[in-house]
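Some structures to go through are shown next.
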Structure 1
Amino acid sequence: MRLASPRIAPLDPAELDAGQAEALAPVTREGGTPLNIFLTLARAPEALKRFLGWGNYVLSKRNALDPRQRELAILRTGFNCGSGYEFAQHKAIGLRSGISAAEIEALKRGPAAGDWPPLETAILTACDELHADQFVSDATWAALAELGDKGRMDLVFTVGQYTQVSMMLNTFGVQLEPGTEADPDLARALR
């Protein structure tokens, strides 16, 4: 986490106006409270609605990446961006998507760490290249050929989406939900 407290506090669910409640409806489970990311973004309800539309595409079966590939990309991107919130949320999703705890530790060290199949090495490499240069090299693009054009596009879409999400989370100071454990490798001197 970059900040010890939010710069922009999440809304109190009991005090939402009609527009905020409408924007939060898709991410509010019956009897539940939306995550802090959504309660924060609901301060701009029209933006939240559009954000959820794109985010739902990236997280859906319409994305050509399978859940494991998608979560590898999200976790590596969250780690590259130093987003403790994003990494913590998607670590749980990654574990449910077939990524082991050992693989999560390895992906934090980069594509050369761990025993990744060639396609997963290329996915992690693309994440690093996009983070460093906003471009996928010809060699990595070729190594991603198995994904096809749509799959390669969806990989770039996924990394771009979660780079943006990480920027918002880090800058707004969105805090982890109670009971969610921060990754020790993303602990920073809190300001």
Structure 2
Amino acid sequence: MARLSIVTMALVALAACSSPTDTARYPLDPAPATKSLPNRIGTAELREVSLPQYASGQEIAYQTADGALRSDPKQIWADDPPRAMTLALAREISALSGATVIAEPWPLADMPARRIEVRVEQFLPGADGVVRLSGAYYVTPAAGASADVVRRFDLRLPIAGEGPAAIAAAQSAAVAALAAQIAQLK
């Protein structure tokens, strides 16, 4: 009986040390796009975006003046970063072009005409106040004779302000810019 009350008191004390209000969650949330580009993609399944390890974790990473990548366990993404980026890209490409781009797995009866894969090499909020999003994307036909598309991207957008909210806003803008490039196949 005494052992149970010691364990219970320890759990209560531990719970008191960690307040949910101490942790801030930030969404990757590009501004809503409106159709402004021709539909060059048609229907496409977007595979889960491949991110570098520092960008795929829950903590928001940033570079300091000494070149190191750091993070704060109390400043985290609201969703799993690869999932959030995949869903945001699919939504943005579709909204910009009128294409039907859906994150894998493909849920519809008619199969997609294309598959899109995005491999991010850098998604870095730099010490210079700029978010760099670089890598490559691949658009392949799901079936048929259309040609493969391979394009590199290297986007740099300023971080307006300081802290995780400014980083999240700049990274969201970078995702929107990448969606525009993919929608245009450029």
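Taken together, the values in this text are just the output of simple stated rules run on the coordinates, not laboratory data. Model, not experiment: these values are computed from the prediction. Cβ atoms are built from the backbone, for glycine too; each structure is taken alone.
Miscellaneous remarks
- When distance in nm of label points 7 Å out along Cα→Cβ at positions 100 and 156 is computed for each of 1, 2, the largest belongs to: 2
- Once relative contact order in percent (Cα under 8 Å, 6 or more apart) is evaluated on every structure in 1, 2, the highest one turns out to be 1.
- When mean projected area of the Cα convex hull in nm² is calculated for each of structures 1, 2, structure 2 comes out greatest.
- Which of 1, 2 yields -10000 [helix-only ellipticity at 222 nm (-39500 (n - 2.57) for each DSSP H run of 4 or more, over all residues; to 500), calculated]: 2
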